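These are the structures, in C-alpha cells.
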Structure 1
Amino acid sequence: MRKRRNHHAGFKARVALEAVEGARTVSELAAGYGVDPTMIHLWKKSLLDGAADIFARGSRKPAEVDEETGRSLRAKIGELVVANDFCH
C-alpha cells in the first residue's frame, strides 16, 4: 500500500496552472509529477473556482491583534534583535 502524500499549496497551484494552460495533458502531468490524474483535475477545479476571489474587492481583511499579543510579539522581536546583534 502506498503512503498518502501531502503536497504544499505552491506545488498544487503550479500543477493546476499547467493543467489550465493545456500544453501537456493531465495524464502527462500526472506521470511527470507522480500524482494521480484525479488529483490534478480536483486542483484545477479548485483553482478555477477560487480565481474570482483573488479579484474580489475587500476580500482581504487586515489581521486584528489584541494589545497584549502585540506587546508580546514586540518584546519577542526585541529579544531576537538583541540575540542577533550579539551573534554578529
Structure 2
Amino acid sequence: MNYNYAFLMYDVGEKRVNKVFKICKKYLKHHQNSVFRGNITSSKLISLKEEIKKAINKESDFVTIIKMKNNHLFDEETIGSDKKKVESIFI
C-alpha cells in the first residue's frame, strides 16, 4: 500500500537522540519534542526506516511510525501551549 503521510515518534537512549533527530529531520517536519510528521513518498519512507534501524538499539529504543494515505484523514486538536505557533509570533 502506498502511504503519503506519516507520524513518527521515538524514545531512544541519550547517546542516540541527536542522531535519530537528524535522520527524522531529513524526511519529516519536527512537530514537538520527539514527534515528527509530514508528507513522505514510499521510497523515502523505506529509506527513513533503514536509517533508523541502523541508528537505534533494537533492544532498548522505541520508534513508531503511523502511516496514512494522506493528511486529510485525521483531525488534530491541540490543547495547551502549541510551542511552534508561539515561536512563529516572534520571528
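Here is how the numbers come out for the structure above:
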read-out: Structure (1, 2) behind the derived value 21.1, 54 of Rg and Dmax of the Cα atoms in Å; value: 1
read-out: Value -10500, calculated as helix-only ellipticity at 222 nm (-39500 (n - 2.57) for each DSSP H run of 4 or more, over all residues; to 500), assigned to which of 1, 2; value: 2
read-out: Structure (1, 2) behind the derived value 2.4 of distance in nm of label points 7 Å out along Cα→Cβ at positions 25 and 57; value: 2
read-out: Label whose coordinates, when FRET efficiency 1/(1 + (r/R0)^6) of positions 9 and 73 (r between Cβ atoms, R0 = 30 Å, to 0.05) is calculated, return 0.95 (choices 1, 2); value: 2
read-out: Read-out distance in nm of label points 7 Å out along Cα→Cβ at positions 17 and 49, computed value 2.7, structure in 1, 2; value: 2
read-out: Parent structure of the calculated result 21, given that relative contact order in percent (Cα under 8 Å, 6 or more apart) is the read-out and 1, 2 the choices; value: 1
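Readers should treat all values here as calculations from the given coordinates under stated rules, not as data from a laboratory. Keep in mind that what you see is a predicted model, and the values were worked out from it rather than measured. Cβ atoms are built from the backbone, for glycine too; each structure is taken alone.
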